[in-house]
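What follows is a set of structures to go through.
FYI, it's all coordinate maths here, none of it is from the lab. All values reported here derive from a predicted model rather than from experimental measurement. Cβ atoms are built from the backbone, for glycine too; each structure is taken alone.
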Structure 1
Amino acid sequence: MGFVRFFRENIRWLMAGFLMAMMSSLGQTYFISIFAGNIRATFDLGHGEWGAIYAAGTMASGMLMIFAGGLADRFRARALGAVLIGGLALACLAMATVNKAFLLIPIIFALRFTGQGMLSHLSMVSIARWFVSNRGKALAFAGLGYALGEGVLPIVVVSLLKFYHWQWMWGICAIVALLLIPVLWRLLAKERTPQSMAENDQAKGMTAKHWTRLDVLKHWSFWMLLPAITMQSAFITSFFFLQVHFAEVKGWSHLELVTLFPMFSISGIVFTLIAGWAIDRFGAVRLMVFVQPALIVGFLIAMVGFDYVTLALAIILMGASSGANSTIFSAVWPELYGTKNLGGIKAIATASMVLGSGFGPGITGYFIDKGYDFPSQLGVISIAVALGWLSVFFCSRWAQRDLALSA
């Protein structure tokens, strides 16, 4: 089926996935960290203190995701998505009115859980379950919601912060989130298939069975993939979390740095679409070995670069890895383990990524306070990511063998 026809026939469900992915931006690190300088100044926090607050809220969110992610298997995306966006709006309102530093931990938790955690999770689980033969195209389109947020929001918000108080911006975000609830409700007024309730006729995974979460936790494949997906999240998150600090070290203004972020998004869009096409042609398990190499090279370039062209190349490579990662790994889980218990299974992976996005800024912020700026840390980080990639490489080979035997 051609993409135009596919999009036309499935627009309401594709747009629902896109909308949930885009709204998750309000709980993503690249958005929250735009306000890092303002928050630190308002509450007199050091890099390590702010990193610790962020890590605490994020890691609590990740722990809850392990248990809450399975809700995507039990409730319709329409109802669960509306509740999550409402919760995200309340979290934005809380950030708009916070006046005590200790309250930042539960607010960060709420933003991360509803936004980065559950909305992102629900978007990808719903799309992966609704679509089978065109899963790659569908995941790629929904993933464009992330790219739109990454490319547009930083420039808009940083520009507006010159004229408006940072907490006013969070109030606006709360209003926008509330206004989008009826949009999602309308898009999902008609269910695409009975699979939206995760009941019958689910696709099977390796060894031609419906995998449970316990089965996955006992299998070598998940543990071989875990380091790579966790570090990908941890250190891309760290880059965006420390964007104000990174700009200072490189001798740039914050606004100059964020003007490069659309390149991250454009690169992400291109490789999201390429990955979506390739998944339908070759399979996600075969493709997952191509995700980390671009990130490793991007980090090494960011470590040594100071000029516009060099840092632009680094950010383009990071965007390419991020775009491919979000689409490919969203398709890896149903290929390996089937769709019957996909919400609960993917919740473990999502929780791992959320936990990674918590400890990444915490660790890097700690070493900044010890005198090691973030660019100087990128060499060690690149080595760690490379070791994770080796694990993915061997997992891909062995899993392809098992998938072939069960075909």
Structure 2
Amino acid sequence: MTTREGTKENIPVSKTMLMPQEEMLEIKSKGQKIKIGIPSDISKVEYRVPLTPQAVDLLTSYGHEILIEKGAGKMASYSDKEYREAGAQIVEKKEETFQCDIILRVAPFDCDEIDQLRGNQTILSNMQIQAHCSESIQKLIKKRVTSVAFENIENEKGFSPFVHQMSQIAGVTSITLASEYLSNTRNGKGVLFGEVTGITPAELVIIGTSTAAEYAARAALSLGILVKVFDTSIYDLTKLEDKLNQRIFTSVFYPKVLRKALISADAVIGAMQFNTTPKFKVSENLVKQMKEGSVIIDLNASQGGCFETTRCTDLTNPTYTKHGVVHYCVPNSPSIVSRTASISLSNILIPILLAVGDSGGIDNYIKHSRGFRKGVYIYHGILTNPEIGRLFNLPAKDIDLLLAVF
């Protein structure tokens, strides 16, 4: 289930967005109107919302119906009034959104929520496999839903727009967070995460060369921070330097070199490729040797983490201290800039939802979009993701073979 982040490509736009008005009206008459439900994820400590009021305005102009739970956009600074004026119907209860044809949310469904689904619907959300168990997957199967994971969706060239966009945000915010937890505002050491004349610059170690690592390095270098990047692949390290357009300290995981870098680091960021098990873990023994008051930010916490000392936290209680080192291990760190992250999600989802309507429904779109199909892990109640099958000892079938039957 490895997802490649790839190089940045333009996200496909619905063909209707490029047509004269007369042709657009003809397409609308042939397409299918879809009913979309958006429950609030605030109770799950997830502050992003998948569609902004501007996106709702566009979708309703095509005749699609949007139901959104009251207060769903609050943490992204979007009011119910804005959604209502954009054409959405504001509903009081989450259960009302669960009756729609397509349900959009950021957080994965839990077992209680799955019980409330109507059944024979389509769910688009983050999968976050660590949030699932055998029971939740089997309940989704019994409801005969089609479940699509944001993080596994690709375009036709293998580019993963959701992963790429959220990785950019996670990378940049990791530097903001490191600066915050090193300062006195968070009871840190009072260290400036940057450079001042006459003072040795702060040091940052990055584990991995993912998109998040790239954007963390960009932000850090702009502040004058001394950046050191470690990875298992010389090729990936070279590619990272090419993207940054400058030479920085890079190394494979030589034990002595890594140990020396960690001992002097003010902050360490875990940023291996997403949707894969991290290929390397920093041992607890190495964490013990880090400076007291230094900061670890593990962006791979949801995949098991890049550090032996990692355990998942959430935004209500994001940190813990172990061996004198502050650990920030929030899987959904882009939520701290929820409005920016929501706009980013919305930008990706708009052309997908318009294309679903244009193609006559979700089943037709799955058949004709190979990249979107990669995000499907349950199709009409049939498990299609072999990794989930292996994890929970459940049978999985090839979706391409299923499409020949449906």
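Have a look at 1, 2 and say which one yields -25500 for helix-only ellipticity at 222 nm (-39500 (n - 2.57) for each DSSP H run of 4 or more, over all residues; to 500), as calculated.
Working through the options, I get structure 1.
Computing distance in nm of label points 7 Å out along Cα→Cβ at positions 60 and 332 gives 3.0 for which of 1, 2? The read-out comes from structure 1.
Where does the value 19 come from, among 1, 2, when relative contact order in percent (Cα under 8 Å, 6 or more apart) is the thing being computed? It was calculated from structure 2. From which structure (1, 2) was distance in nm of label points 7 Å out along Cα→Cβ at positions 164 and 268 calculated, if the value obtained is 3.1? It traces back to 2.
In this comparison of 1, 2, the computed figure 21.0 for Kirkwood radius over Cα pairs in Å is attributed to 1.
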